[in-house]
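What follows is a set of structures for review.
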Structure I
Amino acid sequence: MDENGLFEVLKRYGQYHLIEHYRGLEEKKKEEFIKNIEKLDLELVFKLYNHFSTPESDKPRKYSNIKNSNIIGLHKTAEELRMKHLAKKRGEELIRQGKVAVLIVAGGQGSRLGFDYPKGMFPISPVKEKPLFQLFAEQIRAMEIKYQRRIPLLIMTSEENHKTTVEFFESVDFYNLDRENVFFFEQNMLPSITPKGRLIRSSDTSLYVNPDGHGGSLKALYGSGLLSRLLSLGYEELFYCQVDNPLVKIADPVFIGYHMMHNAEVSTKVVRKRSPEEKVGLYLNVDGKDRIIEYSDLEEEYNDARDEKGDILYWAGNTAIHIFSLEFIMDLNKNGFALPYHCARKKIEYPLRKNLIRTIDIWKFETFVFDAIPLAKRTCCMEVKREEEFSPVKNKEGLDSPITAKKDMINLYRSWFEKAGIFIPEHVPVEISPLFAFEEEDFMEKIMDFSKEEIEDMIGQGIIYLG
């Protein structure tokens, strides 16, 4: 693109303020400005802007045939426990065969937590204050040791945190993972836009942009070449999670096993909603296809619905934990699929000029990875206990905050001790490294090696850490 091409594009979309700004730049900065504009899909942004500017776009979509999906429930009966055991054996077999890789979506910053670094670097464990990245890396390392097989770790970053994330992993020597088996790739970026259709600058040569959502992971994985590489190495399934949930069971063998037993292309873990007001997407069957619908896209009658016992009728809350068949992701990309975009309306602190900052409204366009579920021929959904697997760190205070996540981690570890017949006083914080035990069964075996005196001594110290 040359200068004339730039002017043509900006005039087409009525961005005359950017033309005026460009004309005031020195030659080197003009070149940078053009280069940065070239990387962005302005046609898509204005197509989305025109769509979301219509009054109809604000209204929840009306769905004609909604019902609960067939979901594997919590294991209570003897038959359910037998199936769980079978699923675990199938999942462990697949891991031992080297068929499973892990993807952690980690493109966000910790700004909502008052943390000026990638969210994966946020210290979260209750005793050692290990960052989220470390908890996941230690789980993978523990599984590699147990199953005697390397598990590739893929981390999706964004333009704003890629360099910092890579440097962080280098500084901690990849937490003893094989660095040749850890892969970083960036998701795409889209310009944000004001409600009046104006693009805004983040610097003299760049526009204000945002990551294209976790749905962008499926395209970026393909575009990076990593998808083809994994398939060529014989990997078949991709365990997917987001970086903000410290209770995630990475590459959970039970989950993998059920995914295989259903011959699923996409599988999902869900938890029961706390209340009708909880802001969580719902796993539902709509017109015969499983899908997740965001709470904001559902009419109140669905969020508030109760069954004959008075319980929440549509209860299956999205945990953002999935398994994707790698062949399914490849087929989607080969066929040029496009996930639907959603519009997030945000407020940002924007420097209008030197020493003048104003809060302005912007629209961000993003895709959600769960919108790929109805594109699958076969799906699987599994209910898990919230207190064991879902405690996201999204807010600085209140629900889904570092305080609640740490409390949930302590309660989980304490429950393991209690099942082993060991009572831990409420005031004693507890942390169990995945390298000591990454699941309850491992803990039960290892804690038997401790004498009563050793356990009493740990409790007496007022802090328990097993690593």
Structure II
Amino acid sequence: MTIRTRFAPSPTGYLHVGGARTALFSWLHAKKTNGQFILRIEDTDRERSTEASVQAIFDGMEWLGLTHDEGPFFQTDRFPRYMEIIQQLLDQGDAYHCYCSSEQVEAVREEQRANKQKPRYNGKCRHRTDTVEGVNPVVRFKNPEQGVVIFNDLVRGEISISNEELDDLIIARSNGTPTYNLTVVVDDLDMNMTHIIRGDDHINNTPRQINIMKALGAQIPSFAHLPMILGDDGARLSKRHGAVSVMQYRDDGFLPEALLNYLVRLGWSHGDQEIFSREEMIELFDLKDVNRTASAFNTEKLLWINQQYIMSADPDSLTAPLADQLVTLGCDVENGPDLREIVITQQERAKTLKEMAEKSLLFYNDYEAFDEKAAKKSLKAAALEPLEMMLGKFEELSDWSKEPLHQVILDTAEVLDLKLGKVAQPLRVALTGTSVSPALDATLLLLGKKLCLKNIPRAIEFIKAKIVAQES
């Protein structure tokens, strides 16, 4: 038997981390078993479904690398098939037309609540044979009135629901459109799904769907319901916890591999291992190891994982996404320094590519003034001689690369018998206007000779002006 899983989002919003984790677990189970992963768009909610949301799902799946083997299939393309199955259920006596108005149904439910009963449809039209003129009926599935629905959830174990707890759900609205519980069953059966992996908010739907499958004489697939993701404060995941579009993580400078690695650890583990390659995820993932309890989203942990991936990445793989970040910040990357050198210089210093880009702005935009504290501490009279000596050596330098640049700094400190910091820190402030930058040889290289020979004299003149002011 070929294992077939699916991801079936509703295009009523962006692809968020909860949906992405469901897609990942379904994708991993298919890949681990040499099965097939299907993408289906459940777009029957025509009022809320949008093309933009569909595209957001496609973009998120592509960015994460969760490629599908079949699809995407759209439910709106399958309406004739749903109508066929609804008619089949009516013909075989497993569904019926219901003429009760929504007001009548709600009145019954209010009375049931008042009597401390579970609110549900009372089956008034279950055995009705006449029609009501001028009323477009809904179609209800005739749920079994006795017995128990039992299924072995691959995450939660055996789940048992009495049919007495289930009412006759609507499978077609009064305008003829099919409802979710009908369409999902038809799609899963027609597409030969063997494993339904989805969030545990669908557990209440599962016994209803199983009963429809049984009425259609179908083989019941396996189910795995994943626990929800909470914020680190235990509340339902929201935007303030990180429940944003998957593509927002791209825009914020996260790597897709890091986000996948983080998501796979939300509810699944393999010993104490934290970092997993895509190949290791496929090899090690097993639904039986998925936790039954909810997982807490922790942005700090995601940042840590992202930093590990940045530090270990091939610099060439980061140049394109870094360029996107720099362009967003208004940098001219076409005429700027070598992006690969920027990555090498900043890999150990940034948790995200956005942070890397922000820390690299000094290589694109010259500073307007010295940082007051940095200048007060480092641009003193004692710094004048080493800055002037280095300026002369840099002007004569024909090889503007890291090793000779670093040697100029070392030679200056040695000739003047100064500690390296007394030479390096004034140079750093002279070059960048601040007391913080990457290693000086890298900073000199990336700023370029022209800008360096412009900025060092600025610092020299600043010191001279300060000396004159103090003497007068």
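The numbers here are math on the coordinates, done by the rules we state, and not lab data. Predicted model, so just to flag it, every value in this text is computed and none were measured. Cβ atoms are built from the backbone, for glycine too; each structure is taken alone.
Where is distance in nm of label points 7 Å out along Cα→Cβ at positions 131 and 315 largest, in which of I, II?
Top value of distance in nm of label points 7 Å out along Cα→Cβ at positions 131 and 315 goes to structure II.
Using FRET efficiency 1/(1 + (r/R0)^6) of positions 283 and 443 (r between Cβ atoms, R0 = 41 Å, to 0.05), single out the structure from I, II with the greatest value.
I
If mean count of other Cβ atoms within 10 Å over residues 107-114 computes to 12.4, which of I, II did it come from?
II
For the read-out semi-axes √(5λ) of the Cα gyration tensor in Å, a value of 66, 22, 19 was computed from one structure; give its label from I, II.
It traces back to II.
Compute relative contact order in percent (Cα under 8 Å, 6 or more apart) for each of I, II and report the one that scores greatest.
I
Taking mean count of other Cβ atoms within 10 Å over residues 155-162 as the criterion, which structure among I, II has the greatest value?
Going through I, II one by one, mean count of other Cβ atoms within 10 Å over residues 155-162 peaks for structure I.
Using helix-only ellipticity at 222 nm (-39500 (n - 2.57) for each DSSP H run of 4 or more, over all residues; to 500) as the calculated read-out, with -14500 as its value, let me know the right label among I, II.
Of the options listed, only II reproduces it.
Taking distance in nm of label points 7 Å out along Cα→Cβ at positions 211 and 403 as the criterion, which structure among I, II has the greatest value?
By distance in nm of label points 7 Å out along Cα→Cβ at positions 211 and 403, the leading structure of I, II is II.
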